[in-house]
1. For the read-out helix-only ellipticity at 222 nm (-39500 (n - 2.57) for each DSSP H run of 4 or more, over all residues; to 500), a value of -22500 was computed from one structure; give its label from I, II, III.
2. Can you spot which of I, II, III the value 25.8, 85 was calculated from, given it is Rg and Dmax of the Cα atoms in Å?
Structure I
């Protein structure tokens, strides 16, 4: 049995394209439908109830478009709404963004792990549970990536301003000896070249959870017998709650 319906991927804006790329790489025969809200981005400091409502509207749209599985490729939306979404849209599989604290805590040699995320994600129950479970005996140093989302949304990832924002965000975790830095927002991997330059020579590993999310999508497709037919020609669509210019921006950045 096969299912040629698209996989839906949703984020507040451009950030989830880092997950989109990994899913496309892992599943080149699958159609993908990406929804980047755009109109309400960034989500990071919005009230939990508001984020939950925005996530619900986005997933409802992807379900209406016929998606067979949805990835909530937004850490803030996952923290605020994943349990609600899984309950409302069951039995359709919904994949969220897990804070990659576990692999970082298992891999650290210095005993210090840094976590960059939005304020709402750091304040979420999902992050607290994960940090408590896997962070025993490890110092977890958190910092919000202030300005990171706005830099990515304005295509300003490679500017001096971006480097200044990154240096400020990681200063304390580096000073305390972090050798693992977790990216807790899907926008942040777009800043990887700057991050790698800032931490160069310090023996720091930057942990991007996007490949693990793609592997989870593969597992769920196989478990539910949801893979597209072998001869299926994949299509890639892009939706937004913003305007057509933003939709074109999503499409352009996806293939850049």
Structure II
């Protein structure tokens, strides 16, 4: 596309990177401001994670003003058939199983630090932290990445490039090298779902489902071999049969979804 198209559609790659940098900057400013106002010893970390709400609200507001687009553009919710939603969740489960072992492999060769493990345990030690992971993180991140950033990148650089660039930024913004690749892979899938359906709530649902599988068992003290366990005791890999199920759900689900979209060009319209 020519330079006129890059100017026409918000955001470009540069604008997307600036918005992501703003998230990091606002996070630092608000976190330090909160610490200065409130005694750190009185702050519960599972409550502190809700600071993401004003952080993303501020950056989304800046992006909205910058884009000069109607606000509802970032909350598209076209109708999607129930069976498409069901298969989307089934496919997501397959992907979650497989990227769980990818994360295990990363941790096997590059052990995660105890400080990071302690932080995650504290985040999910209270009910509010679990709700934040399942609801707050899903809503804010999906509206920002899939609702605001992805459509502009897809129109400027093509759907495939837009999906991959958005997924890359989605992985980077986690600021955790052990989460980057899993977030990147899931970001590719959710990005494709969004451009196919134009339904932000389905994307939020898949994101919430992904976070819930990790957060709820950990909060309840449950262990699932390879998926939810104490990595301090050694890296566990998924049982072979679980990975087989993951492959079947993932590949089978993608084939079904792709076949359905090919036959129904008006999905999500």
Structure III
């Protein structure tokens, strides 16, 4: 039995005395140490003979915690809707006027993000009414921060989309950034200078704070409508979620 299960068992053992206490202080005071020990022994024996109850309790607790987490996330998504979907510092791809927006939190050094990139691109190609908002969420080390700054700096030369796709397809170290800049016909010296712009650091910090508020602690993570989808998803799954969220929007009109 692990600590989590033990905690449930201990809580259960204390149930009868607590119940007695809830019925009145006189009832609680009438429970002697011997009676308490006897109560605990009965409950302990019962749990040992029926250990499946512990598993059911754990599953029920986990389900409740997940429901609470989803409820908190939904509330946070509503509160921070404008920051999520309409922050002018966040790069946008797809149809800028699309009826459904997909927000992605990602890190260029995240393998799952690299897998998700072709999926998101395919969805944009298949659905002309999808708008994508990119949130640079550099959490995998110093090189991730450098790559994110480089991508945001590339936006100043009108090359964010191409730079983003290039980093997702390959490496994101200094040499790769330099090579990608040359490949795209960009001014590398200007890129390096723009990366020092304090506003870029502010964007990264703002994205980090927003992700923390939404309970996002890994990449990739997607927000579609009022739904938070952690982890990489396939084209079919993403398309289905978009379809469902689009239907919700139409039902509200």
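Each value in this text was obtained by applying a stated rule to the coordinates, not by laboratory testing. This one's a predicted model, so the numbers in the text were calculated from it and none came from an experiment.
1. Details: I: -14000; II: -22500; III: -20500.
Only structure II yields this read-out.
2. Details: I: 17.7, 54; II: 19.0, 59; III: 25.8, 85.
This figure was derived from III.
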